[in-house]
Structure 1
Amino acid sequence: MTATGPNESSHLLSVLIFSPLAAAAVAALIRNERLLRLWTLAFTSAVALFSLQLYWRFDPETSRFQFAELAHWIPWLRIDYAVGIDGISLLLVLLTTLIMPLCVMASWRYIQTRVREFMICLLVMETAMVGVFCALDFVLFFIFWEAMLIPMALLIGVWGGPRKIYAALKFFVYTMSGSVFLLVALIALRLKVGSFSIPDMMGQNYSPSFQCWVFLAFFISFAIKVPMFPFHTWLPAAHVEAPTAGSVLLASVLLKMGTYGFLRFSLPITPYATAYFTPYVLWLSVAAILYGGLTALAQTDLKKLVAYSSVAHMGFATLGIFALNKLGIEGAVLVMINHGVTTGALFIVVGIIYERLHTRDLAEAAGIGKTMPIFALFAGVFALSSLAFPGTNSFIGEFLVMSGGFKLALTNPTFMVMMICVVPGVVLAAAYMLRMLQKVAYGGTSNPDHSNLKDLGLREILTLTPLLVFVFWIGLHPEPFTRVLDASVKHLLEQTQSAAAHTAAVYAVVP
């Protein structure tokens with residue numbers, strides 16, 4: 001493994017990755033359900049606090065992988081246990097660890113059957129998700145990538161809604177199909193490079209045709225995970241049927257694995273193909289923004305509304321990534337983090353409504369804010385964040401993405417048309433979120449009787465408050481987040497542009 005920086009002797013990442021598995025083994029021995037919930041909450045909270053060391057000890061001045069660990073796992077195949085993080089993966093690891101205790105708290109009363117198995121699934125999921133963002137060996141990455149599928153499918157299929165089996169199978173088949181293409185790319189790169197080291201695969205002199213085929217394999221796998229239009233059809237079913245914690249994990253972490261894959265693999269490993277296919281990916285991103293907004297506007301099921309809004313928001317993330325400039329990529333990473341905070345919070349809000357009304361129908365929830373003012377306050381802030389209201393976290397990310405997109409558009413009139421098409425997507429976000437907020441907070445002239453409903457309890461307030469803090473922290477003071485991204489994003493762009501230019505010079509093709 002190459003390109004590693006400070007803290008190579010640290011074992012912080014291994015502790016973060018594998019300690020949830022040890023906690024899951026302990027959870028398997030606990031019979032008391034209340035004790036089981038307390039154990040899982042205490043452990044995930046401790047991991048979240050422990051993970052903050054990564055931020056305090058991270059050196060933002062270098063683009064090299066930090067906290068790196070290397071051990072020869074299967075030497076004769078040159079498969080290593082190699083982990084490390086840069087600025088991009090640092091924020092995603094922290095998002096994962098900080099969202100986990102909130103998932104436990106959101107499930108405190110909702111999950112009443114097979115509680116032990118549910119908590120074990122959450123802990124195994126944490127290991128897989130953190131492992132994906134830390135792995136620097138392609139085989140190790142692929143193992144974590146696949147390990148995530150089983151507990152997530154179980155969360156949907158065991159604790160989900162009426163069509164849970166259908167949704168779980170659809171999720172598993174879709175994502176497993178994408179993984180086949182990722183495996184093909186893995187084998188092809190191993191044959192070319194001679195090892196499975198991800199840093200060693202970056203910046204190599206691959207032929208244009210080889211890059212194009214590998215890029216397409218990457219694209220199908222990551223586009224399904226994002227999910228990009230038109231690979232998105234598994235997402236609404238999975239979100240609607242999943243329990244609240246499952247929906248939060250899907251929105252906050254799992255969707256980010258696709259966009260992370262583009263940043264970690266597509267750009268630095270296949271730079272020429274990235275430049276070649278960029279116009280097509282950008283137009284698909286615009287289609288996702290418009291389609292997701294229009295479809296969300298038509299929904300009466302609150303979970304479907306938030307699910308389709310995810311398609312639109314992740315369209316902004318891929319738009320920023322393939323703008324291929326610093327503004328766009330930094331904005332895309334912030335969109336990923338902000339979407340995890342805001343949409344995760346919105347799914348918790350929808351879960352709170354469902355626990356009280358046993359329905360997610362917008363008409364049945366009309367006017368709930370009149371008897372639940374604290375709930376209405378939280379819902380209002382997260383709805384404004386989702387539509388990227390200035391001063392909230394989502395505004396910063398989308399502003400940077402739009403800035404990066406228009407910077408790209410100045411070089412090509414076709415891209416200017418594309419960016420003009422994005423503007424209605426911003427308006428649509430305001431339309432569907434304000435419609436939902438107006439209905440839930442105030443309703444109409446004749447609303448269902450909600451006079452017996454109780455406002456948020458202490459547990460629910462404690463669940464939502466950390467997310468509320470991040471909405472305003474990132475929105476009003478994003479510098480602590482952009483600072484750790486700067487060197488990594490600059491290096492990624494330099495690596496991608498120099499490798500693309502080298503390929504163009506060697507093979508006499510247009511970059």
Structure 2
Amino acid sequence: MARFGLIGPSYQSQSLTADCQVTRNWYPEIIESGTGKAQMALYPTPGTKVFTTIPDAPIRAQLEINGRSFAIAGATFCEVKSDGSYAIIAPVTNDQLPASMVASPEQLLIASGGNLYVYQLQTQTGIALGTGVAGSFVQVPNSNFSLPSGAYGQPSIVEFLDGFFLVLLRNSQTFYISTLFDATSWPGLQKIIVSVFSDNVQTFIVNQRRLSVQGKKRSTTYYDSGSLNILDVDPSGTIENGIVSPFANCRLDNSVFWLDQDERGAGVARRLSGYTPTRISNHAIEYAIQGYPVINDCVVYSYQDQGHAFAVFFFPTAQKTWVYDVATGMWHERGYWNVSTAMFSAHKSQNHVFAFGKHLVGDPGSGNIYQMSISLYDDSGNAIKRVRRSPHISIENHWMFHNELVLDIETGLGPQPPLVDGAGNARGPQVMLRWSNDYAHTWSNEYPLDAGQAGRYRHRVRRSRLGRARDRVYEISVADPIPWRVIDGYLNADPGYKPQERLVASIGKAS
């Protein structure tokens with residue numbers, strides 16, 4: 001039997017006849033020992049359960065500082081406790097867009113709905129600046145922030161660098177620098193008007209003590225020079241790429257990841273390598289993204305799990321979620337399966353915080369904060385449907401007779417008590433198999449394959465007598481709540497079907 005490339009990333013090309021691969025709610029992991037049964041395996045993306053529900057929506061931002069976790073839900077700013085309870089602190093302006101939060105050990109700064117707020121985490125000691133009492137919450141008047149036109153600015157993004165709080169004003173080239181360690185004090189002279197490029201600044205983000213300032217078409221970098229201006233332009237840090245939206249970037253792997261935009265177009269995912277923007281998306285991902293009706297609402301967040309550093313690209317209008325895995329350089333999709341409509345929507349998360357030893361993600365459509373974990377096998381009680389669509393199987397479009405298909409899946413993981421069918425009989429978890437003989441345009445019926453009840457580790461997942469085709473694509477999907485792990489797939493076909501070269505070997509040749 002020959003392996004047929006069942007394990008791999010999403011890559012659905014502009015032409016389905018060229019390539020039509022889908023990996024949804026699974027991600028590929030390379031077996032790093034080099035001596036495993038396979039070079040790669042598909043492992044399940046994490047499930048979720050409700051950690052807490054705040055009576056306001058949506059979850060617009062989260063932040064952890066010194067063991068404390070904070071969230072903004074709609075117009076409500078609150079502290080989330082380790083037991084899942086919460087304490088409401090104060091109201092903030094809600095424009096339904098993501099909010100921005102940053103903190104020092106003493107203060108937490110919020111930009112929400114065009115306004116700026118400061119929450120005093122603890123009484124400041126040992127420094128002369130700042131007089132806040134622990135637990136106090138104040139709004140910083142927008143009259144502190146003037147634009148070149150003379151109008152007052154609206155705060156949009158906040159950051160923290162070398163003891164200074166920074167605030168970017170919406171639809172402008174202007175950002176302000178606070179008094180050292182005091183987010184309530186914004187001297188009028190500590191203002192920078194970005195003149196390196198002509199467009200308004202979309203957003204900024206601090207990484208490795210550098211402030212990356214991103215416009216719609218170009219970006220530049222500021223650093224703490226120690227001059228009277230405090231921050232100055234790094235002459236090596238200007239790049240010819242901007243960003244598609246204010247929240248379409250994140251810190252990850254000691255770099256900045258974002259969805260770019262410039263005068264030539266938009267919709268390429270990039271990361272900074274030093275000061276060089278490096279493309280991390282591919283043509284298939286870019287074709288998908290650039291086909292969405294709206295992409296300037298993109299929100300990006302990052303997290304690390306099981307050694308995989310993930311950049312999550314969420315598109316609210318398109319209801320799509322794409323995920324880039326730094327460990328492999330591969331992309332997969334994530335989605336919420338609506339059982340009633342039998343359709344996928346975007347994954348129910350738009351921000352992340354690692355707090356209390358848990359991955360907590362905020363729902364863009366409700367006040368739910370979910371715990372996200374690979375030990376959870378459903379989405380807060382809703383089935384997770386996982387899909388993998390294989391590459392094309394063809395020998396120069398000659399007829400092939402498909403004698404037997406074997407799925408090398410970790411079996412015997414059925415729950416106890418066992419799952420039951422519609423008649424109340426015990427059954428093993430099921431893999432649904434279907435195939436296409438016309439380049440993934442139309443599909444056969446689905447055929448259930450038994451994946452073995454608990455303890456049946458030697459059970460084989462297979463189907464024989466699969467007919468003939470000049471070109472065939474197989475698709476498997478699963479939804480039962482177990483840790484679905486797919487090791488490989490094998491095909492017995494005539495005449496002369498040979499094993500496909502392992503993807504890792506192909507990558508090695510290319511590099």
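Values quoted throughout were computed directly from the atomic coordinates according to the rules given, and no laboratory measurement underlies them. Owing to the predicted nature of the structure, the values given are computational and were not obtained by experimental measurement. Cβ atoms are built from the backbone, for glycine too; each structure is taken alone.
What to note about this one:
- Origin of the value 22.0, 73, where Rg and Dmax of the Cα atoms in Å was derived from one of 1, 2: 1
- With mean count of other Cβ atoms within 10 Å over residues 110-117 derived as 15.4, matching label from 1, 2: 1
- With Cα extents along the principal axes in Å, for residues 294-437 alone derived as 50, 45, 33, matching label from 1, 2: 2
- Origin of the value 2.3, where distance in nm of label points 7 Å out along Cα→Cβ at positions 150 and 310 was derived from one of 1, 2: 1
- Which of 1, 2 leads on distance in nm of label points 7 Å out along Cα→Cβ at positions 54 and 86, largest value: 1
- At a computed -24000 (helix-only ellipticity at 222 nm (-39500 (n - 2.57) for each DSSP H run of 4 or more, over all residues; to 500)), which of 1, 2: 1
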